[in-house]
1. Where does the value 29, 21, 5 come from, among 1, 2, when semi-axes √(5λ) of the Cα gyration tensor in Å, for residues 62-109 alone is the thing being computed?
2. Determine which structure produced the value 21.0, 69 for Rg and Dmax of the Cα atoms in Å, calculated from the coordinates; the candidates are 1, 2.
3. So helix-only ellipticity at 222 nm (-39500 (n - 2.57) for each DSSP H run of 4 or more, over all residues; to 500), computed for just one structure, reads -10000; which one of 1, 2 is that?
4. Output the label of whichever structure in 1, 2 has the greatest value of relative contact order in percent (Cα under 8 Å, 6 or more apart).
5. For FRET efficiency 1/(1 + (r/R0)^6) of positions 54 and 230 (r between Cβ atoms, R0 = 30 Å, to 0.05), the calculated result is 0.40, so let me know which of 1, 2 that is.
6. When distance in nm of label points 7 Å out along Cα→Cβ at positions 150 and 318 is calculated for each of the structures 1, 2, which structure yields the highest value?
Structure 1
Amino acid sequence: MKYNERSEEVPNISIQKSILTYTLALTAGIIFWLLNLPLPWILGPVSGLVMLKYWCNYETTSHVSIRNAAFALLGIQIGLTFTTQTFTLVVPYFIPYTLLSLVLISLSLFLAYLISRKTAIDISTSLIGSAPGGLSAMMAVSESLKANTVLVTIFHTIRLVCVLFIIPFAATHWFYQSSSSIMNSNTQEESLWTIVIYGGVYIIAHLLKARIPAALVIVPMLIIGLLQSIGTPLYQLPDLFFIAAQIMIGVHLGHSVSIRDLLHAGKYCLLYFGLAIMIIAFGIALGFLLSWWTGMDLVTAVLSLAPGGLVEMALTAQAAGGQPAIVSSLQMIRLLTIVIILPIFYQKFLPKTV
């Protein structure tokens, strides 16, 4: 009898924890929205959950299946911003953007190398933890090279949090321009059947997630973007779906931030916080250079070179009057560079510790 009671308590506690986590996330999102803060439905939940964990020592929760569906929905949302000109517009930017991205990555690695020379952090942990994106891939590389995976995760978390709070604020307050990226409104009654396509896209993305980095975002984005670019009349999902998806991503990010690990890292957090600020500032400067070099509008250029967060930067572009389709396409190029080339570089040049 006691066993049955105990087994029933665990699901109840889990359900209560989930309800509190998602309710707080929604409340924080609404507060951020009312305050007209950037990315309210992502940054609100992140802030709310981090404060809950820090002040109340509460253990939050996040469900993988909900997170996966949210990523796919946001990939669809970004894909719906593509037009017939998107892929044509991206091609002239490819070489300048790739070169500037490599400069940004190289600077990040160089500064991380200097930090490793001046501190007790081993060079493998420092360089892997400084890559401007690709957390999951970098964690896998860290494990294979026997680096300190906990510190790698913490350093990436610091960078991600800095990017999430600094870049959207800067884009919406300093670089804002009248919208040049209105989502296509080709909703038609006969296109209602195309909702089935969204389900199929999610299944494809789920099947490819082990083979393609960030597949749950990139695959829906590319498939829906391609269909949009050839004029397929896709049904436009209500905004409520995308708001819910952003809240779910905010819950995932807020749940992922470990206050205990951040405190454990101690003084190293300040070093990598400083590194993150420097890389963000340098990324903004390179964004100005990219805009001058290619004629790309400033908001789109800055967000394309922001060090991390494909989904968040594309959503910020939509809010700040940039071109989310171009931002997401260029961010995808850098993401693929980071998760494909950097692991090879690390495996070849970094020492393996026993």
Structure 2
Amino acid sequence: MMLQIGKRATPEPETMHLVAVSCGRPNYQGIRDIKKPMDQTLTMIKSAALFAHNPLHIHIFTEEDMISMFETEIEAWPAKVHSRVTYTIQQINYDNHLPPRLVADWKKWYKPCGSFRLLVPMILKGLTSAAIYSDSDVIFVKPIDELWAQFKEMDERQVAAISPTAGHPIGGSKLNENFISHPSGLFQINTGVMALNFTRMLATDWLLFHDEHKTDQSETQRVNYGVELLLPYYDEYKEKAEHDQKLLNIIFHYNPELLRQLPCTWNFKNNFCQDDDNTCPAAERDGAGAVHGITSAFFNDVNPTFRSLYEAFLQYDFEPDVEAHLLKPFLDQLAETGQGTYCATKAYVITTSLSSSVKYLMRTQETLLA
């Protein structure tokens, strides 16, 4: 192809990367259920794919018997979606990254394969320099491109951006390993959505736990991200860290300069609209970017606002008229079931963002569906 003199070639858009981890888990009867976690994961990646402006590659890590089912579902997406959204599916394998003594424990730590996300930087290091990790119980209501832009907001030391679990600083001692220091005050992280710079994570020297009463930390051991970092922390704190989120919190307690606070708009949890003492002012001002249905908020009747959102995305099948097939069903169900419930009074935090995203797609015909 010959370029015209005086014309600049349009740069290729950057490909964004999204990571999902999905495993079967026991239901209330103790029977392994794969439908619910699959539905959640597919709904999450569908929301990311729908609104993404730039090319998106989705990395799915799952169990062997779920691989073909994911392939069948994603291959059924319209061809024009596949023109900008690609994917790979890998089988979850702890054996290549952990000593045999820990494989069984890590597989079941808190929830099946939940800890696998800690290993993703080592697995994907040769495929991408960075990625967004998202829990399956998340729905993106703004383009994931806006979240991807957080990588450019990091300073030269920061390796990750993760949201605080609360909308306000937490009281306590800065020597308590459960808290992370920040100029705004102490905080803890919620790892449901994370922007991870793999290159920096793997190249950085991380501090191991140490006695913080000592002013001179020059002799404190530093290691690279990997089993050299994760296993000493796990062995030291496994009785206190009931899940991998808690372990990451402790690791960043000792390495606070490596962490950027991700705006709570990208991890808008249901407890932000049910407790007046715990809010997300940025989301109330600018709208949510990603909605996180913690404590099964997408499934129970306690929070019809979140459930209505999830069910609308679950049932949406990439029809070109996104307004009629996604936005309207959500608003209709919200009006029918949400009145008088907590989060209904702040539903605008979600509806404003979703309406804007849908209308942008309809206006610019960037759905790539028609």
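1. 1
2. Of the options listed, only 2 reproduces it.
3. 2
4. Top value of relative contact order in percent (Cα under 8 Å, 6 or more apart), among 1, 2, belongs to structure 1.
5. 2
6. By distance in nm of label points 7 Å out along Cα→Cβ at positions 150 and 318, the leading structure of 1, 2 is 1.
Values in this text are rule-based calculations from the coordinates and carry no lab data. This structure is a prediction, so every number in the text was calculated from the model and none was measured. Cβ atoms are built from the backbone, for glycine too; each structure is taken alone.
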